[in-house]
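Below: a set of structures, written as structure tokens.
What follows is calculated from the coordinates using simple rules that are stated; it is not laboratory data. These numbers were taken from a predicted model, which means no experiment stands behind them. Cβ atoms are built from the backbone, for glycine too; each structure is taken alone.
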Structure 1
Amino acid sequence: MENVIIIGSGPAGLTAALYTARANLNPLVITGQELGGQIATTTEVENFPGFPEGLTGPQLTELMQKQAERFGARIEFDSITSVDLTRRPFRLVGNNAEYEAQSLIIATGASPRKLGVPGEKELTGRGVSYCATCDGFFFRGKELMVVGGGDSALQEGLFLTKFASKVQIVHRRDSLRAGPVLQERARKNEKMSFIWNTVITEVQGDKAVKSVRLKNVQTSEETIKLVDGVFVYVGHIPNTAIFKGQLEVDEEGYLTVDGKLHTNIPGVFAAGEAHDRWFRQAIVSAGYGCMAAMETEKYLASLE
């Protein structure tokens, strides 16, 4: 029987672990598929306060983990496959074990959205990727395409210029959503160019990516371009499927919470991109982790 279980180990989950640990709640963190979540696949984190020189996602994850463990948080490498929130204590089933908890903080985050075009699934891991940090090294001297127009697309695209001979940003609009500093850096990079008002309609190749079919969304003109790799950054889907039918979600699957991160079930709280569809920043998720932890502490005190 656990006082509190935290599902997820990104900035939200590890901050919640730090705060509940300092409250002597002896929290158990269940990591999910990857310790650190999305930020563990991020190359440069330059906007997390307290690190003026910047650091990598894995470095930030390691520091946050050590800090939480220092105060007694425990880390369990497992993924939860189902939950029963209709009973007390709450019951969680993982790949490795079953768990019971008086309270729950859901910090399951979000996963990259797929393009959903022919060839994407078949060539994932063979030229199609969602993680420049993981796979950029394999594309030395190659020509790459990055799909998207937000911060992630430009950050990862700039990282890929360290390896690739050419990086083309494909965006369905004629302007970027990314921040001004990133946009300026991208435009100044000689290896980077832009293909506007365009979407990929097919990824082509046999054993590896060879080319893509492009469609101009204004003229409907289609072209085929040779390319060695496609990196996709077109948004995210919240990792909340196992809670549907028990917790309230919005039309896109994000958990519905009140101003203090309470879900519709007392004792169950949410933190980070499982409910935050707007900000998607590590520092914001960390703040939500703190809030959820403080509310969890109050909830457990009320039970006593």
Structure 2
Amino acid sequence: MSDSFVFFLIQVLNGVQEGLLLFLVASGLTLIFGILRVINLAHGSFYMLGAYLAFALTQLTGNLFYAILLAVPLAIAFGLLLEALLFRPLYARDHLYQVLLTYGLILALEETRSLVFGDDVHGVDVPHFLDFSIHLTGALSYPAYRLGISAMCLVIAGGLWLLIQKTRLGMAIRAGASNREMVQSLGIDIAWVYRAVFALGVALAAFAGMIAAPVASVFPGMGNQILIVSFVVVVIGGIGSIKGAFLGSLLIGLADTFGQVFAPQLAGMTIYVLMAAVLLWRPAGLFGRHAAR
């Protein structure tokens, strides 16, 4: 294989890996937004929370894999607690209250992060069994951990599809997104469905932060960066659509990666040009209906 082809292949792999990681964050955001009707500006902070949990627990256990096993249940518990204390009273409120509360939550979580971990940049070691590179040509290789990230994201994406399409919970989620009053009249506890969806959204974003920590580092404000891009994904894919979040994330990942390689001066606007193009073609997004699919 020529070096130019391998270089192109590496950029494709980087774009897919970035897109799949973004999907984990955006899928939770689109579920919460599309089903609970809550504008959650603090969703990026859950990504940051996952990264810092991975850092702290890796220091404790000495292994990222064990750290993730401990951190995921903590993220789910945090999501359930947050939904009960702060988000549940917002379901019937105007979006302005949601924006104000979730923005305040960003500030509170950032200040807590600063007090506990400080404002330094931290690194997380790659697990030993993935700490190597795959040789491609004489001068080019590809980190095995990045392929591991893509594989983990694909497994979770498949599991999420099965959950939404093939389980009773998924049926309740889809029905609740379409007509919550009808779901309640059928005897389904819609409040329990909301709790499950919110905890799932928090866990997905936190898990993305955990597995991204070794390649992206752990630093203050990291959640704010991915939040903006996640909203772009939700707009492109369509609010509430898991399928749209998946396709939109891949498009954004590839566009951002190739934009940085071939047009670095315009890289910052590449994803927004893509969003504008999609909205001109389909104003509601690629799969734009308020339903989880």
Structure 3
Amino acid sequence: MTAPVITDGADSPVNEVGQWLATGLTYALALAAIAYVVRTCLRDRVIWPTLLLTSGALTCLMEPLFDHLYGLWFYEEGQWHLYTTFGSNQPVWVPGAYIAFYGGATVIIARTIARRPSMRTVWTMYASIAAMALIAEITYISVLEVYCYQDRQPFVVLGYPIFLGFTNAMSAVVSGIVAYRLVPLLRGPAQLYLITLVPGAFAMGLFGTGILYLSVRHSADPSMVWVSIAALTVACGIAWTIAMLGRHLVDGRKPVDPALRAEPTSADSERIHAPA
């Protein structure tokens, strides 16, 4: 029989008030994201924002692997429990965070880039999402006290390894850039390809650019000097990836329909211009 993956953690009671606030705040943001997407779909007569919101929600299934590899520990004692895998105990509010921060943010970024396709827009959106991630994580860790980062962590501020804020922001930005270019090319059932977009961008950011850091972190008794240096490669890899995608997929292109409607095919054009 295959042994399950176990994550070691020093458990503590979850802050009861913090758990109420974390759950209420997270799902309030998720409902706001859902309302925004529904309004966008009805107004612009498109379906792709719903698919990206669903894609963001499904990405929450990757959270336990992140927790296991990066040392995040959700306090188990008193937790409103959803499920456990990779040795990580998932609280009920995690899906709401992914709906808002990854699904909703991806839609906003794609539509913003459609209006102003430039590297300035890309970096502005990235900085905004990174700032939101830093504020949210520090709040949930140090104020609400519903989880923590354990083991030896580099660049810790108020309990949070701050380099991870830049990593988390990458997922939504990469998803938004790719969606901006891909959505106008997809028609009908082909739009279902978008379901895998956000999980793929999440894996690129956390496990792709982070592969050197994770290799060092999980080696036998690594020096904190090397762990810190390896953590910097995560930030560098993220900057390189966003710069590459922004320069070749966004910068200098003409603004498109912010609704990102599918481009007409040659057959559609022939019907439009055919004599009555």
- Task: Give the label, chosen from 1, 2, 3, of the structure having the highest value of FRET efficiency 1/(1 + (r/R0)^6) of positions 25 and 113 (r between Cβ atoms, R0 = 30 Å, to 0.05).
- Result: 2
- Task: State the single structure among 1, 2, 3 that was used to calculate distance in nm of label points 7 Å out along Cα→Cβ at positions 41 and 145, giving 1.9.
- Result: 1
- Item | Computed 66, 42, 34 for Cα extents along the principal axes in Å - originating structure among 1, 2, 3 | 1
- Calculated from one of 1, 2, 3, helix-only ellipticity at 222 nm (-39500 (n - 2.57) for each DSSP H run of 4 or more, over all residues; to 500) reads -17500, and the structure in question is 3
